[in-house]
Every structure is written in structure tokens, then in C-alpha cells.
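Structures incoming, each one as C-alpha cells.
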Structure P
């Protein structure tokens with residue numbers, strides 16, 4: 001009698017939660033295939049090469065609180081993939097820059113945050129430019145199907161509004177878990193100057209501006225000192241410009257220049273739209289995994305942080321592996 005085949009899991013989404021889930025499954029001995037519609041992994045930890053250097057346009061930084069993630073970050077740091085950035089940001093209003101406020105240590109990545117996701121996926125089966133259209137339960141026996149292809153289980157590591165249309169109507173528990181949850185949009189504008197025209201700061205949170213919510217000094221974040229800033233919009237400003245995000249860029253650049261006292265216009269700008277940047281209300285559960293063997297994970301399953309996304313994917317991967325392999 002033939003031995004049963006090793007279980008195979010499809011992970012849809014190559015952001016950090018999907019990458020962490022795939023890594024946990026692989027380390028447990030489960031075969032995994034990562035399917036992503038993008039040309040490169042990263043999701044909302046996206047980095048784009050502009051003027052010859054990577055610029056982080058998604059997540060601005062990450063922190064490490066829990067021991068398991070601290071160990072991962074320590075390894076990244078030891079290998080030069082991550083670097084301690086700052087433990088404090090300034091506060092600002094439309095009237096200008098205010099005081100610096102201390103907080104947890106924030107980390108950046110010299111080659112962009114996308115490089116950390118790529119590191120988690122190293123050696124795994126990743127299929128890029130793969131748009132998934134339907135996920136459902138197998139009609140006979142256990143398992144799931146992705147666009148008609150059979151797997152022992154499927155993980156959707158996506159924001160709820162992107163996961164919902166992929167789910168077969170028969171997956172009632174999974175649909176209930178992702179329906180009717182609102183997500184906030186954000187526009188990110190990267191802008192470069194010939195020289196630094198602002199003061200000594202790593203970043204600032206902005207209060208009271210209709211357009212601007214946060215500014216990061218990308219040169220200090222990455223460690224190369226480049227005169228590049230990345231500004232994140234308020235959800236309200238992003239919502240007004242989702243159809244044409246480029247049109248929302250000038251107001252963000254103007255607000256940034258005003259707050260930081262920059263007199264010269266930038267030499268270049270680039271606008272990135274994030275329709276589903278973060279959930280309006282986070283969940284308390286770290287992931288979803290029901291009887292249908294369709295898992296859900298991401299930074300929407302807890303406080304919207306990079307560490308949350310990693311932890312959500314890792315915990316789901318370990319639990320799914322336990323069930324598939326029949327472990328206690």
C-alpha cells in the first residue's frame with residue numbers, strides 16, 4: 001500500500017504574514033506554495049527603487065516586543081538586513097514641528113522592508129504574477145481547491161476586502177469572519193531633494209492636518225542619509241483621491257514642506273495608493289482556521305503592526321501544520 005502523500009498548502013499573498021505562515025509550515029515539514037499577484041513579494045511592506053535606491057512606500061518601520069519576533073529581528077540585524085533606527089519621533093501640527101517624544105525602538109531595513117519578506121521566503125516555492133480567483137472546499141473528501149487545483153489547505157494572507165471575493169459561498173464561517181469590516185486607505189508620497197532642507201528628525205506624527213498624518217526621513221531610516229522623505233496621508237485625504245492618487249500628491253508635499261519648513265520644491269515625487277492600509281477596528285483573535293481548512297491571517301488580526309502580521313502568520317502556520325500532520 002502506498003504511503004500517504006505529504007500535505008501541500010497554498011498560501012495566497014506574499015506579504016509578511018503570508019511569508020511567515022509559509023516559513024512556519026515549511027519548518028514543520030509541510031510542503032507549501034506561495035501564490036502572489038505581484039511581481040515581487042512584500043505586500044504592504046513594499047519598497048520601490050527610485051533614483052537608484054529603494055524607498056519604503058508601505059510600512060514605515062517595525063517594532064519588536066514578543067520574544068519570538070525579537071529573535072527573528074536579532075537575526076536580521078546580525079545579518080545586516082535590519083537596523084535599529086530610532087526610539088523617538090517629533091510631534092507636529094500644521095503650525096510646525098513640535099517636541100520629540102520617546103517610544104519603542106523602531107527598525108528599518110537598508111535594502112527596504114521588502115527584503116525582510118524576501119528573506120522569509122528564501123528557498124520556498126513562490127509563484128509571482130498569479131492572480132487567484134476562487135478558493136473553496138473540495139467536493140469529495142478533505143481539502144480545498146484554488147481555481148480548481150487541489151490542496152490540503154489554503155491560507156489567505158490578505159486584507160479582508162481582498163479575501164472576501166475569493167471565498168466560495170459555501171465557506172460560510174470564513175465569509176462571516178471577513179465581511180463588514182472597514183479598512184482605512186492611505187496615500188504615500190516619496191519625495192527627493194538635491195540636499196536636506198529640514199532639521200534634525202527621523203520622523204513626525206502630524207495632528208490637525210486634513211492631508212498629512214506622518215512623515216519619515218527615508219535617508220535616516222535606511223542609514224544612507226539620502227535627502228528623501230516619505231509622507232503618509234490621512235484616511236480622509238486618501239479617500240478623496242483613490243480614483244486618481246497622483247492628484248493627491250501635491251497637497252501632501254505642500255503640507256510636508258510647510259510642517260518641516262522646507263523652502264525648495266522636491267526634484268522628484270512618487271505616489272503610492274494603499275486602498276486597504278489598515279483595519280479600522282482590529283480583532284482580538286490572532287487568526288482564523290475552521291473545519292474547512294481555509295485559514296485567514298494578517299495584520300488585521302490584532303493591532304495593525306508588522307509584528308502582528310508576522311505573529312498571525314506564524315501562529316496560523318504552526319496550528320495548521322499541527323492539524324495536517326496529526327501532531328498533539
Structure Q
């Protein structure tokens with residue numbers, strides 16, 4: 001069996017890396033390969049690019065990261081490669097789709113294509129999304145989650161012992177990431193520890209009102225003693241992992257998520273995260289009320305002092321990946 005994970009290569013056109021989809025595909029492929037499933041990652045530019053690659057190297061399964069290929073072109077691919085199963089894997093939960101009108105349109109069209117073909121399938125990388133599709137549209141939706149390749153052992157987490165407190169709230173600056181609450185919690189945590197604060201944010205990906213969010217965060221921090229805002233430019237994934245490992249704590253209190261790569265990177269580097277309930281695979285005691293800044297701060301203070309926080313995060317992610325691998329194996333077995 002051969003599996004291809006195909007994602008749109010934004011970097012080729014705009015000189016940036018849409019790093020989340022590529023890193024997610026790479027990690028998923030490494031987990032599948034470790035389980036004996038031959039798989040590859042294809043960064044592609046268009047449906048024509050995918051067609052050319054399949055003509056030279058056929059595959060039994062193509063999993064397309066996010067709905068971006070027009071339905072007519074997807075149906076054409078399905079008709080030409082009748083022995084290939086195409087899954088369009090939605091990478092967001094329902095709430096986040098409000099930021100992607102075209103993605104919603106393509107999702108609806110792909111549902112119609114699935115009804116008229118035997119080898120096109122709608123999929124989602126969170127069970128909540130899949131259950132919504134089944135209930136709302138009365139159609140199947142395959143569960144194909146992000147998988148994260150973990151090394152042999154977790155890095156040890158060292159409780160905060162004084163000095164400058166480094167807190168990261170990484171990711172694209174979007175309203176649904178709840179960055180303002182994360183920044184407010186970081187200020188409270190540092191004040192309670194009587195520590196200087198470095199708040200690290202990602203630079204270069206302000207989207208859907210993100211510039212206004214960033215301006216508001218800067219106003220909140222402006223003039224506060226011993227508080228430094230560090231804008232971290234977008235990096236290759238290995239370098240970003242090093243940056244994550246430089247933190248004491250991560251804050252990811254998103255209003256909606258389907259996986260959250262930053263939290264998984266933190267787990268791999270031994271850095272705990274305060275998250276929302278939307279990141280359902282994380283340990284329950286990492287989860288804060290999404291609209292309660294003091295709750296985010298309270299859990300952050302506790303995690304900074306907990307020597308077992310990293311190990312608990314590792315065990316939670318390891319369990320999630322094992323369950324996710326079974327979902328892929330069931331999907332392949334049915335087809």
C-alpha cells in the first residue's frame with residue numbers, strides 16, 4: 001500500500017512557508033512509516049501538479065491537506081485514477097471555518113463529489129468535526145488526525161527557578177487564537193513570581209484582523225517595567241523547536257482548534273502549555289477556561305512549578321498518536 005499526503009506549497013508562490021500543513025504532513029508520514037505503512041509527503045502547486053505526479057508515481061491513497069482543490073478538478077482526478085482513493089482532510093474544526101469562506105464552499109462541493117464517486121472522501125482531523133458532518137449532512141466523514149512523531153524519550157521539564165521568565169504564545173495572529181488573553185495571563189504570572197518577563201510571539205502572520213490584535217497587545221504591555229515583547233520571525237521547523245525549548249511555558253488558549261502543533265512541539269521539548277478545552281488531547285489539568293485570564297494564569301503558575309508536567313504531556317500525546325494511528329489503519333482497511 002502507498003499513501004501520499006499532499007499539501008499546497010504556498011512557499012513556491014509567495015516566498016513564505018505555510019509551515020503548519022507541511023510539518024503536520026511530515027510528522028504524520030513519519031508515524032505511518034514507523035508502523036510499516038509506506039507514505040510520502042508531496043508539496044504541490046495545483047491539481048495539475050498532483051495529476052502529473054500520480055501519472056509518474058501512482059498511489060493507492062492521496063490525503064489532501066485542507067479543502068483547496070476545486071471540486072471539478074477533484075472529480076476529474078477521481079475519474080482518471082479510479083484505483084486511487086482521495087481524501088480531502090479538513091484541518092480545522094467548524095468554528096475556525098468562519099475565517100475561510102472559500103474553504104467552506106469547497107467543503108460543500110466535495111461532499112457532493114463524494115456522493116457521486118466511489119473514491120473521493122471527506123475527512124477531518126478532529127472527531128468533533130467528523131461528527132458534525134455526519135449529523136448535519138448525513139454523510140460519512142473519515143477521521144484522519146494529525147499524528148506527531150515522538151523521539152525515544154521526553155526532554156525533562158525543569159520547574160521555574162527564578163530569573164527572566166520566558167513565555168511563548170506562538171502561532172499566526174488571528175482572533176480565534178485568543179492572543180490578548182494569553183498576553184494578559186503572562187503579565188499576571190510574571191507579577192506573581194516577581195520576575196522579569198519576556199513574552200515571545202510569532203511575527204509575520206497577522207491574519208483576519210491580526211494587526212489590530214497585535215496593536216492591542218502592545219498597548220497593554222507598553223511601559224510595564226521588566227516586560228519585554230519579543231517578535232520571533234517565522235523559522236524552519238527544527239529551529240522553531242529550538243525556540244520552543246528555550247521557553248519556560250507556552251500559552252495556547254485558543255477558542256477553537258483541531259490539534260495545535262505548537263503544544264505538541266512543547267511536549268517534545270519538555271515545555272508545558274496552558275491550553276483551552278479545544279485542544280482535547282492535552283492533559284485535563286493543562287486546560288483553562290478560554291475567557292478567564294486569571295484561570296489561564298493560575299494553571300500557568302502551577303505548571304511552571306510542576307516537575308511532572310512534561311511527562312504528563314508526553315503521555316497524553318503518546319496516547320493520542322496511538323489512537324490516531326488506529327484510525328488511519330481502519331480507514332485504509334475499509335478501502
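Coordinate-derived values only; no laboratory data. Bear in mind that the values here come from a model prediction, so they are computed numbers and not experimental data. Cβ atoms are built from the backbone, for glycine too; each structure is taken alone.
4.1 is what came out when distance in nm of label points 7 Å out along Cα→Cβ at positions 94 and 118 was calculated for one structure; which of P, Q is it?
Going label by label, the one that fits is P.
Of the structures labelled P, Q, one was used to calculate mean count of other Cβ atoms within 10 Å over residues 86-93, giving 17.8. Name it. Answer by label: P.
State the single structure among P, Q that was used to calculate distance in nm of label points 7 Å out along Cα→Cβ at positions 22 and 318, giving 2.1.
Answer for the origin of the read-out: P.
One of P, Q was used to compute FRET efficiency 1/(1 + (r/R0)^6) of positions 6 and 70 (r between Cβ atoms, R0 = 30 Å, to 0.05), and the result was 1.00. Which label is that?
It traces back to Q.
I have 50 for percent of Cα pairs over 23 Å apart, for residues 102-293 alone, calculated from one of the structures P, Q. Which structure is it?
Computing percent of Cα pairs over 23 Å apart, for residues 102-293 alone on every structure in P, Q gives 50 only for Q.
Out of P, Q, choose the structure whose coordinates give helix-only ellipticity at 222 nm (-39500 (n - 2.57) for each DSSP H run of 4 or more, over all residues; to 500) equal to -14500 when calculated.
Details: P: -7500; Q: -14500.
Derived from the structure labelled Q.
Comparing structures P, Q by relative contact order in percent (Cα under 8 Å, 6 or more apart), which one has the largest value?
Numbers: P: 23; Q: 15.
Once relative contact order in percent (Cα under 8 Å, 6 or more apart) is tallied for P, Q, the winner is P.
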